[in-house]
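Multiple structures are listed underneath, in structure tokens.
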Structure P
Amino acid sequence: MEKIDTIDKTIIKKLLTNARIAYSQLAKEIGVSNTLVHKKVNRLRQLGILKSPTFILDAQKLGFLTEAYTTIKLDEPKHVKTVIKELEKIPEVISCSNITGEYTLIIRIFARDNDKLREVLYNKIHLISGVVSTDTVISFETSFEKQVPIE
């Protein structure tokens, strides 16, 4: 990992609070030049530390009332890349992680309701070649989400 200094960390923390802050305002708040902020942010982007600023959607307000986590067991490890590509095509699947243990993948699903969740599982995920079984838990709520700590 590339070294990041105190100014980089301060910029990251400020951007996590408000990704839309003007660089001139950011420079003023941390006591450095506008040019330095531009250079630092560009470097952090080039390093892949800062990805793109984005809006976070409220799934419930958009009508997605069921949130679930599903672990997926594959018949053979060689199918993992193909299965991931197929999962990525399903709009309700919003994340996918390759994990250790009995299951190969864990996905996060947002569905309009439990019927739609069942449809996604049985009519989409279970039909993907290589998928042997799934285990799903429904989340009552996401209590919090946060970024990795900047120390």
Structure Q
Amino acid sequence: MTPVRAVTPETLGAWVIKCNARVTAVDPMLTAGTANSRWCIADNYRSQLIRPGQRVLLWVSAHPQRGFWGAGRITGPPSAGDGRLSVPVHLPLFTEPLTASELSAVDGVRAMEVFRSPQQANPSWVSRTELTVLDPLLARLNISRG
């Protein structure tokens, strides 16, 4: 029997790369105006669905302004190196994050995976339906930092 998968090409809105600010320094990314260009991901069925050109959002945790800090695109296929799988991205940062507290007041995104399963390995995801709700909020943010 084939397992039921939450993420499919039909349900995917955008990938979410989670960055723990206690583990990964965010100040250099803020200075540069863009997130790191490669992120480690789990080697699982999700990594097999990642394609260049797909949307990706950066979620920063363990920070007073926990939430979405940037939006961009996957720039290449996942690849192995140093015994780990990673994915290349272009992720310009917003001038201000879209915080978890702001998002918790928005119908249609309160059940996002980053809220339901914050400790899950990268990549996380938002559904097409959730992205439809997020897009107007993200469009208000200035992405021209980097």
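The numbers here are math on the coordinates, done by the rules we state, and not lab data. Given the structure is predicted, the values throughout are model-derived calculations rather than measurements. Cβ atoms are built from the backbone, for glycine too; each structure is taken alone.
Have a look at P, Q and say which one yields 0.70 for FRET efficiency 1/(1 + (r/R0)^6) of positions 32 and 128 (r between Cβ atoms, R0 = 35 Å, to 0.05), as calculated.
Q
One of P, Q was used to compute mean count of other Cβ atoms within 10 Å over residues 48-55, and the answer was 14.1. Which one was it?
This figure was derived from Q.
One of P, Q was used to compute Cα extents along the principal axes in Å, for residues 16-79 alone, and the answer was 55, 36, 13. Which one was it?
Answer for the origin of the read-out: P.
For the read-out P(r) over Cα pairs in 10 Å bins from 0, in percent, a value of 9, 30, 22, 22, 13, 2 was computed from one structure; give its label from P, Q.
Source structure for this number: P.
Tell me which structure, out of P, Q, gives 31 once relative contact order in percent (Cα under 8 Å, 6 or more apart) is calculated.
It traces back to Q.
Could you figure out which one of P, Q the value -5000 for helix-only ellipticity at 222 nm (-39500 (n - 2.57) for each DSSP H run of 4 or more, over all residues; to 500) was computed from?
Q
If distance in nm of label points 7 Å out along Cα→Cβ at positions 8 and 112 is computed to be 2.4, which of P, Q is the source?
Structure Q accounts for this read-out.
Follow-up. Match the computed value 5.2 of distance in nm of label points 7 Å out along Cα→Cβ at positions 24 and 136 to one of the structures P, Q, and report its label.
Label of the originating structure: P.
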